[in-house]
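Pasting the structures here.
We did not get these values from a lab; they are worked out from the coordinates using the rules stated. Just so it is clear, the structure is predicted and the values come from calculations on it, not from any experiment. Cβ atoms are built from the backbone, for glycine too; each structure is taken alone.
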Structure I
Amino acid sequence: MKANEIREKSDNQLQVLIKESKEQLKNLRFSLANRQLKNYSEIKKTRKNIARAKSILKEKKIISDNNEK
């Protein structure tokens, strides 16, 4: 998922996206441990998506805090 697509989402949608991505990452790790995972790059992509979503959520929080002051 691209950063622009993530920025368009609301805070609640970002929270849900992070939660779902963490669940997906857990499932990918279990698949890796069971030697069922075929595409190992999915783990890296999922981790990066989580990081992007968290960064954008933090960015939005900082901007809203600055606007309140």
Structure II
Amino acid sequence: MTEEKKNRISELTRLSRERELTEEERSERAALREEYLAEWRRSAIETLENTYIVDGRGRKRKLRRK
């Protein structure tokens, strides 16, 4: 997600504190938030898929998915 989109989410949130958002603004903010969360989830999954556990004996094993 680009910085411009992140800034737009922040801008819409600031506006919502000052006044009621229009239907268009609410839907734009919801779409941007969903895009942001989807990207965050992908990033978290990638990180966990590349995570290894080292036990007390020094053996390294891949973190299993539940």
Quick one: relative contact order in percent (Cα under 8 Å, 6 or more apart) came out at 24 when computed from one of I, II, so which one is it? II
By the measure distance in nm of label points 7 Å out along Cα→Cβ at positions 22 and 38, tell me the structure among I, II with the highest figure. I
Computing helix-only ellipticity at 222 nm (-39500 (n - 2.57) for each DSSP H run of 4 or more, over all residues; to 500) gives -22500 for which of I, II? II
Among the shown structures I, II, from which was the value 4.8 of mean projected area of the Cα convex hull in nm² calculated? I
